[in-house]
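These notes open a run of structures that come right after.
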Structure I
Amino acid sequence: MVTALDEIARHRIVPVVIARSVDEGLFIADALYEGGLPVAEVTFRTAAAPAVIQALAERGDVVVGAGTVVSAAQVDVAVAAGARFLVSPGFHPDVAARAAEHGVPLVAGAVSATEIMAALAAGITTVKFFPAETSGGLPALRALAGPFGDVTFVPTGGIDASNLDEYLAHPQVVAVGGSWMLPRAALEARDAATIVRSTADAVARAAASPQAAPAPRANG
C-alpha cells in the first residue's frame, strides 16, 4: 500500500501551508496542484487549520498532512480532520505515541544526535531537520547523517529556490519543506499564476535531482 511518506518521497517537496481560511486553503491547493505538486502540510498556526485539512482531505486529490503538531490533542484533531501525515517542529514522546496509536506517520523535528536517537527509539526513521539553515544548514545535516545512515531527513526552515538543489542532492534527504512557492503577497492578491510558476519550477528541479532512498516508515 502506498503511504503518505511514499508520496512525499516521490514528490520530494512538502509545501508548508499557512491558511487563514478554508477558501484560502482551497486556493493554495488548486495552485499547488496546477503546478504539479499535490501535497500540502497545513500548519496549526491558524485556527482554520482543522477545517482546511478536512476540506482538502475531502477533495481526495491532495496528500494532506498537519504541521506544527505539538501535542497529543492536536494529533487527535488532525487525524479526525483527515490528515494522512503529521509534522512536528520537535520530538515529544506523547505526540509520537498518539500518532502511533492512530497509525499515522509522524515526521518529528530533530537537529541533534540526542533528538534523532529519541525519535529512533519511538520508531521514527524520517525526521524533520528544523530549523535547517539556522541549525547549521547542509553541513550540519551531513554531519548527523554520517552516524545515522538509516535515517532520512526532511529539512525545513530557510530553504528556498536558492538552495533547494543542494539539499535535494543529499542521498538521505527524502524531501524538503518550505513555503517559498507561496509568497504572502501572491496569496493576498489571489495571484495563482505566480504560485503555479514557482511550484512548477520547484517540481522540475526536484525531478531532475538525484533521487533519495525510499522513505522509511515512521512509527513502525
Structure II
Amino acid sequence: MDEAEFDRFAEEYHRQHAESIRSSGEQPEFFHRYKIADIAAELAGSGVLPRRILDFGGGIGNSVPHMRAAFPLSEIVLLDPSAKSLAIAKERYPEAARFQQFDGQTIPFPDGHFDTAFAACVFHHIPEELQVPLLREIRRVLAPGGDLFIFEHNPYNPLTVRAVRNCPFDENAVLIKARQMQKRLRAAGMEKQKTVFRLFFPHMLRKLRFAEAYLRWLPLGAQYYIRASVT
C-alpha cells in the first residue's frame, strides 16, 4: 500500500470516482451509503451493536457520515496509509471519527480491539502477496465473534470492469473474484463467511431494484461483499 500513490489522488478522488461511474446514473454518495446500510442491516439481524468499528483503508472519509448515522454510539477509527487522505477526512468530519495513519502492514491497535471492521473496495489496490497478511492483521484486532465486511468490485460485471478501467485512481487495480477473496479469508483464519452480490440495476432501471433481494446469490452484480466472522 504505497502512501505516495494514495496521496497523489486524494484531492481528486471524488471527481474521478464520479466520472468513472457515470454510466451507472448514480453519484458516489449512493455507493457509500448502500454499503453502510447493508452492514447495519446485517448486524441488526444478528443483534449486534458494535462498540468499536475499524474503517480499514477509509481514505478521505466517504463512509464516515453514514457510519456515524447508523452507529451513533460506536467509536469509529478510520485507518489509512495516506496522510493527505486522512487530513482531508479529518477536515470534512472532524468530530465523527478518530483518524489514524498506519504503515500499510501493522495495525496500531491491540488484539481484539474492534467488534466490526469494514473495507470498502480497498483490497483490489493491495498487491496479492500482501492481502492474506493484512487480512490476518485485521483478524488479530477483531474481538472473538467480531465481523469483517469486505466490499469489492465484481470482475464478472462488464459495467464494473468499464468503470474501473476509466478511473485513474484504479489504474493499478487488480479486481478480485469472490471465490478468490473467500479463499484468502480462509487462509487468514476466517472460515465462517457469507457472500452477497449487489447492484444489479443502474439508475435508469431503479424501479426493478426491489428484485435485488432475490438475486443476491447471483455472481453478476456490480459489487459483492463478504461477511467474515471471527470464531
Structure III
Amino acid sequence: MTVGNIPRHVGIIMDGNGRWARKRRLPRSLGHRAGMNRMIGLISRAKQSGVKYLTLYVLSTENLARPRKELDGLFNLLRKYFDDNVKKLYAQNSEVRVIGDLSVLPPDVRLKLIEGEENSPENADFCVIFAINYGGRAEILNAAKRAAEAGEDISEEKFSSLLYTGGIPDPDFIIRTGGELRLSNFLIWQAAYAELYFTDVLFPDFTDELFSSALEEYSHRNRRFGKIEDDK
C-alpha cells in the first residue's frame, strides 16, 4: 500500500493488553508481554512507513497506582527486552528518547532508560520516544514551574521547549487502541491540533496492516489548523 501523506510524528496509546489476556483467560502479565512484542514490531513498521517520530505511551503516572505485582512484571519486561531492542534501533540509525518522571522508577530500570537516550546515534533519521511514568498535566506543571523560575515572558514556542518533548515536533496523528475514546493525559499540550484515530482492536492484535490502514485514513484528512478552507 502506498500512503501519499505520511504523518511526521505519530503517538500511540497502547491500550488493551490486560483485556487481551483476560479474554484468553491468561494472566495480565502475558498480556503485557504480548503488547511488548507488538510494540517492537510496530516500531519497525512505523520507520518503514516513513514516520520520523513515534511516541509510545508505555506507562502513565496513573498506572503507578496498579498492584505492585503487575508493576514488577512491567519493569521486568523492560529489564529483559529494553537493552537488546535499543541496540537494534541504534543499528537502524534510530534515536531513543524517554519522557516522564523517571525518579520514582527502580534504579536499575531508570539507568537503562537514561543510557538508552545517552547512547543514541547522532544524526539519526528516526526517533522512538517512550513515555514512561508520563502524565501530560504533570509535564505542563513542571514546565510552568521552570518558566516561573526563569522570571521572563514566555511565548508558546518557549513554553513548548520546557516540556519533556522539547525539540520534538508536535504529533500529527494519535492512535488509540482498545476502544476507549479519550487521550488519558497523553501529550495534551502537544496534541492541540493532532488528528485522532480510535479503534476497538486491543493493542496486541493491532497488526502492521491495521497500522497501515490508520495511516491511509490519515492521508485523507484535511488539516486546517483552525483556518478556513479556501473555496475551490
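What follows draws every value from the coordinates through simple rules; no lab data is involved. The structure presented is a predicted model; accordingly, all values stated were derived computationally and were not measured. Cβ atoms are built from the backbone, for glycine too; each structure is taken alone.
Taking distance in nm of label points 7 Å out along Cα→Cβ at positions 146 and 162 as the measure, the highest value among I, II, III is held by II. Quick one: semi-axes √(5λ) of the Cα gyration tensor in Å, for residues 58-113 alone came out at 20, 12, 9 when computed from one of I, II, III, so which one is it? Considering all the candidates, the number was obtained from I.
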